[in-house]
1. If Rg and Dmax of the Cα atoms in Å is computed to be 17.4, 57, which of P, Q, R is the source?
2. Given a value of 19 for relative contact order in percent (Cα under 8 Å, 6 or more apart), point me to the structure among P, Q, R it was derived from.
3. Tell me which structure, out of P, Q, R, gives 1.1 once distance in nm of label points 7 Å out along Cα→Cβ at positions 44 and 196 is calculated.
Structure P
Amino acid sequence: MDDAQLLRYSRHILLNELGVEGQEALLASHALIIGAGGLGSPVALYLGSAGVGRITVVDHDVVDETNLQRQIAHNLARVGRPKAESIVEAIAAINPDVRVIPIVQRADADLLSELIAQADVVLDCTDNFVTRHAINRACVKHRKPLVSGAAIRMDGQLSVFDARSPDNPCYACVFPESADLEETRCATMGVFAPLVGIVGTMQAAEALKLLTGLGSRLTGKLLMLDGRDLAFTEITLPQNPQCAVCGHPH
């Protein structure tokens, strides 16, 4: 690190848990963020401000005025612009040293497999089960840690699925693709603005800990947030030995 970086990241360096080595690990890391909306906004801003050296952001959508209630990386001047490109400008305004790569296309299985193979940590900030399952399959295939967040109405959830250990559950262990899960959209159901900030910020925190070797105590657990009472509930997630993605059926 040069003198400017030592000054910029001084509050991280002062932490016994991080120090110079931890900050250098962040500067050498590559994070992949899928989804540049309510969750992706705080994730990208905090990973960028923290000095993650390379950040790839995937989102096919454009900024809409209805996004601005909660998607804090965007602004009125960038309405109509691709969200991934808007994120690039938002991070550059905070930390121009970070290399941010926008991918303005839908995250299909082939693209995800290619991008996830190159990343050190993957953050699922999407809002549909099809993409979530495609992300999970690629993370299991390439053995990459996945930080998964979700928020709708007044409820949020967060989990870490770390495929680097074969004993850890994956997303499909908890939410099987065959399950008849109702798809809910904030366009029709609404979402409490700070909720995505709370969940997204926690996603960023878990990713930074994984990148610096601190690990995550949320691996194999589901943290649920009731935004009405700001109450947290944590449950342990067992691996499903019959899981079609990560299981080893006998």
Structure Q
Amino acid sequence: MVSELQITAGERQGITYLQHSYFTRPFKLADISGKGNPVLHLVMMTASPGILDGDSYKISLELVPGANVHLYTQSYQRIFNMQQGASQQVLVRMGDGSSLCYLPHPSVPHEQSVFEGYNKIEIGKDCRLMWGEIITCGRKLSGEIFKCRLFQSITEVYREGKLLFKDVTVLQPEQIPANATGQWEEYTHQAALLWHDDTKDMITMSDLINGILSEEKGITAGVSQTASGALLVRILGQGGEQLYSLFKKISALAGSERML
């Protein structure tokens, strides 16, 4: 089933508002900003228990210049047992001086699931972007560890047609065991966070993030700077809640204090 979600965020006198929205089942969209809030807070919801075989999600988000959006997910994204597979395509266009914070709940690829995700983000000048992803091993408490057939996620960031950043994550346990050397090894969860901010000293922010990560137990993590000056944070751990909590701590450095 092809499902669509379209969002356009407008800006008027320093206030970001929902200018346009369109969605088909199972998507729903909730504005939780509250009266007088200059930032638009939106929750993407779905009436489905998760991504099912044959699902094709197409999500588009457009921010006019100066708009500021925090986009949340409702809960963990379960990816169920499949015969053929499912896909999700996310297209984001950010006008000059706009801001977007998107830190979704972890994805849970179930046994025999097949999922391919593609995120394309086009940013203007002086934009602020925080984009995260957490991948789990499956239903760990049920003993279902790394039994998906394929989980693939590609994220690309462009500015004026030039590729600034590309990240490809492929989890295919039957071909490359996740516990192999150089892969996830003894860990069962992976988080990746891209932070692009033309308004901050990212070297200083990198030191602050390293301080947060060094205080956390049971993880392996690192921060690197991309060619465009953005920061990429990678974390390996044993639980989705721990990694999601780290996302919230890092987001506070960017002034994104309100996180679900």
Structure R
Amino acid sequence: MMRLMSLTAGFAASLLLLTAPADAQNTRMRVGVEGNYPPFSVIGPDGKLSGFDIDIANALCAEMKADCTLVQQEWDGMIPALNTRKFDMIVASMTITADRAKIVDFSDVYYDVPSRWIAKQGAFTEPTPDALKGKTIIVLRNSPRAKHAKEKYPDSRLLLVAKETDVYLELRAGRGDIALGSSVIAEGLFLKRPEGAGFATVGEPLRLKGDSDVGIAVRKGDTALRDRINAALRAIKEDGRYQQIAQRYFTFDVSGGNS
């Protein structure tokens, strides 16, 4: 009798699992973040993560009622780590590109920031291919900016670096003539600081296809999680939480026109 009751209870439990909403089975998530891209993500002296991406990730998890763990990951291994299930989504300032969209799915745009050229004051009037012929352009590798520089400036040399912050370290050290980087990083972490003295932006802000539209990546085909993220993103924009977070880091609208 006890054996029959155990089997019946087990069958009933199985039915509950089969009929439970998918969302109810996915309350624990791991979020891939980088930690080396201030003000979007940075690891403090105490080992804690902070920044715009971190705050957005936490806000989305709260809205989805998910118990999230942040997993720090070096940039070059971000997508492979997602696809080997080290984490469930990436909130790490990842631009939406056609190549990336072949191997991951993206949420709606959660921020949009243009690129800028930066060089020593007076070095260049405009960053045209002729003006940069024979010059060294410093740019983040594996980025839409690097692709743009390679395609549009064939007569220039490229110095490809591993981190966005390295773009400005190399420029200041004189290992390149001009840099192509994020307008936010260039302004906040270089031009407005003592180490940026004597440097300035060149030309107008540059909006590249696949450069300024930033999304949250999930594994290919994980439409349920992508839809949950999109719903949460809409919710935090509609009730003002997104704007409160953005105002801590930026003096201009970064919402990507999706508020």
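1. Working: P: 17.4, 57; Q: 17.9, 54; R: 21.9, 90.
This value belongs to structure P.
2. Working: P: 19; Q: 13; R: 26.
That value comes from structure P.
3. Values: P: 1.1; Q: 1.7; R: 2.3.
The correct label is P.
Values in this text are rule-based calculations from the coordinates and carry no lab data. Note that the structure is predicted; figures quoted are calculated from it, not measured. Cβ atoms are built from the backbone, for glycine too; each structure is taken alone.
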